[in-house]
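Multiple structures are listed underneath, in structure tokens.
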Structure 1
């Protein structure tokens, strides 16, 4: 049986960028590269170091949500397979530590 599993999660990442807008854009671009159907919301952007530089370090908090379609025998198995698939998609990226909200 096919299930559409709605998943939500979030996290925090630090990265180098040319400004606030560039930092937000990098997060959105990298998450969409791993999960094109995702909806992303940047909830907080702050400078790690108060000194102004051309390239600065930013700490970014974000939320991500979307729907994943899986084939499974039950609701519980569908959720487990959806989360496993997302963890596999983000493995090796700076977003591998997304904390997924429980259903």
Structure 2
């Protein structure tokens, strides 16, 4: 049986006044961590929700579920992973992550 790629969909709501600072931090600090741990960044999108927040949607590809699990373990357990996450959390109002896999 072949390994199935998995995709991580991340949705965050960010205070509109912090959006540029959030995106700059993400490009310089967070994205390199994802890529150095083998995640492929498929894209980043913005949904203008209105009001004081904007919704950012990011999509990543992993080779298989074990690859994603290794990344998540690094993010939870390493000092570098925790630092990266804490740096982003200061901008975020809400965060949702969904792991997706093909049904075919």
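The numbers here are math on the coordinates, done by the rules we state, and not lab data. Here the structure is a predicted model, which is why all the values come from computation and not from measurement. Cβ atoms are built from the backbone, for glycine too; each structure is taken alone.
Could you tell me which structure in 1, 2 was used to calculate distance in nm of label points 7 Å out along Cα→Cβ at positions 64 and 88 as 1.6?
This figure was derived from 1.
Which one of 1, 2 has mean count of other Cβ atoms within 10 Å over residues 24-31, as calculated from the coordinates, equal to 17.4? Attributed to the structure labelled 1. For relative contact order in percent (Cα under 8 Å, 6 or more apart), the highest value in the series 1, 2 is held by structure 2.
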